[in-house]
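Listed below are the structures to be examined.
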Structure I
Amino acid sequence: MKRKKYTITDRIITRITGWIAGFTLIALAVWGVQTLWGLYTYEQTNDAQVEEYINPVISRAGGFIVAVKFEENQPVKKGDTLLLIDNREYTLQQAQTEASIQKEMAQLQVLENTVYTLHKTAQANLSQIAAIKAKVWKQQLDYDRYEKLYQAASATAQQVEDKKAVLDVDNSDYQSARETYEASLSRIAETESGKSVIKAEIARLEALLDRHKLDVTYTVITAPYDGRMGRRTIEKGQMINAGEVLAYIVDKETDKWVVANYKETQVAHMQIGDSVKIEADAFPDHTFKGTIISLSPATGSSFSLLPPDNATGNYVKIVQRVPVRIRLGGNRQETELLKAGMNVNVYIDKKQLRHG
């Protein structure tokens, strides 16, 4: 039987294949050693994301948008104008309320003048009462005198009757003057009550005016803090309602953080203040620093809309995740590289945990 001869090409291919296999085995060995060393050295997880405050921009007034002053992803400063809403309806309401206040003020002035006049009238009536009272006193003396003369037969009955009639008339005038004076006092009290009603109405209208002024200010929507605008979904001429979400703004005044969802078997020795190493998928060659600032009081599933009920009979044991909040360290320029929602890998040195 003849021996099979290998050509030079076959020997070259075999040699190259051997080298490739050798390099592959070496690479796998190095990767395996690094992986095992990482698992031995660090408590790590890749179930982690960058978080920061992303808040909605909400309209507090309804109407037509007349101007949009921002673009998508635009950086803004606190107080920058973002949107303008047609404010003509609100300014008209403000003007109407101001006119109503002026009307009530005029009515109040009329009542104050009326009260002044009534006080003067009451003083005149009081003076008239004093005059009539003096007249009644004089007529009473005359009547008493004629009554005595009549008893002494020095005056006639007709004279006594005339004095009595005059006295009765004066007494009637005196009583009428007193009633007129009391009526004037009642009118003063009534007018004062009317003033109180108008003052209460003025207070109500002034509060309503303050509300209308607020509504006018609500037609200018400004940035609540320094940040960066998100997606723009509104345009000029669009009708919006009060309470509607118009855009989103990323808060740049607060620090960013990472929420790392560690397995429940990994968090036994974690403590607040432990140092953390973070690697982002977007920047694999850059390492970020962080510090644990809090551990969740419950597992993530406990906060879900429909938490699992293990009492239903279909129980399957699953390792739960505990959210760990980590504050990013470093300067602002470094943390700006990370965006909300980015996936990161988090590493915590096991030696630090054991010593802690």
Structure II
Amino acid sequence: MTFLQRVLQIPAYGWADKEGNLIAPTFKQLVSEVFSRVNIFKTKKNWIAFTSWAWTLMLIPFLLIFVFKYFTWWLAIVGFLYSMVAMGTHGTIWHHRYATHRAYKFSNKFWSFITANLVVKVVPEEIYVISHHVHHTLSDKPGDPYNAQAGFWYCFFADTNHQPIAKDLDETDYKKAAGLLKDTGVYINNYKQYQKWGSITHPFYMWLHMALNWAFWFGVFYLIGGFALAFCIFGSAHIWAIGIRTFNFEGHGKGKDNRKEGFDFSKNDLSVNQYWPGIVAGEWHSNHHLFPNSARNGFTPTQIDLPWYYIRFLYAIGGVKSYNNSTETFFEKHYNPYKKAKAEEKAKLEESQKPQLTN
């Protein structure tokens, strides 16, 4: 197996059967794996899978307090926009285009730190980044940590069941895995610490980062709009944390080939462009699979790309020193040839339908 085929912890039900076919576990198997993975009393190496769900569940009291004590429709709209647009866009800017694909480079650590903490922190970088590299290598194949063909719940529980790294990597593989988190600002364990904790990042520093991030943003929103706004924002963060778990199921056609000709150009996987995640978070997923290292994924004029606007703004003020933009390549290799072929096909059809002149 290649490095990316062995870097993730294999679930109890496995990735594939003896014939190499994808294993689609039952709901019972998935839930059993969740409880096994989050059990920190079984082994401390489960701490990061536990953390992924703990942070999400810790936001529930904020949501309940907002709903039952501070709810107004105006605040509900604010929370909706924060969760869908602010947090969605940030996930694309930070976790997706920078931390994983390095589609752009910051000028210094200050702008990297600011960008990493633009919103309430919910997703651990390690959980997202390593597994996302695997996803691109094995997209829609056995071993893809959120393979939509295995069903909705397979994707929903992926952060716990399929995305944590393996606990038995040798030192060479561990250094490769740790290198994927370089320049993200997270504390990186040495190999002995990895053997103890089963993770690249250290639990103390990750939880400290989260606590400081939450304290800062709760204070900011309290100063702006009191407890009502603060609980609204943190409650909406919970909604986003739940909703984002469904994205890859939808983004890969719910496991079916739902690609549209002339709109979805990625031919090696089932990824599709969707208007809602595209507009609110710049996640034009088929475009992204075509050019994963591009800082811009909204290539056509109608494909709004808020993360790209942020990256381009930072570039204008000196916060970003360079970026990759695959727009021209997209038009040259995919969009223009498609349009040309369609135009030629239409011309031939019209020509064949013309009445034939006889002598």
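Brief remarks follow.
- Origin of the derived value 31 (relative contact order in percent (Cα under 8 Å, 6 or more apart); candidates I, II): I
- Structure with the greatest value (metric volume of the Cα convex hull per residue in Å³, for residues 113-248 alone, set I, II): I
- Which of I, II leads on distance in nm of label points 7 Å out along Cα→Cβ at positions 129 and 233, largest value: I
- Structures I, II were shown, and Kirkwood radius over Cα pairs in Å at 21.9 was computed from II.
- At a computed -17500 (helix-only ellipticity at 222 nm (-39500 (n - 2.57) for each DSSP H run of 4 or more, over all residues; to 500)), which of I, II: I
- Structure responsible for 4.5, with distance in nm of label points 7 Å out along Cα→Cβ at positions 217 and 281 calculated and labels I, II on offer: I
- Source structure (of I, II) for FRET efficiency 1/(1 + (r/R0)^6) of positions 49 and 185 (r between Cβ atoms, R0 = 30 Å, to 0.05), computed value 0.90: II
Values quoted throughout were computed directly from the atomic coordinates according to the rules given, and no laboratory measurement underlies them. From a predicted model like this one, the values you see are computed outputs, not experimental measurements. Cβ atoms are built from the backbone, for glycine too; each structure is taken alone.
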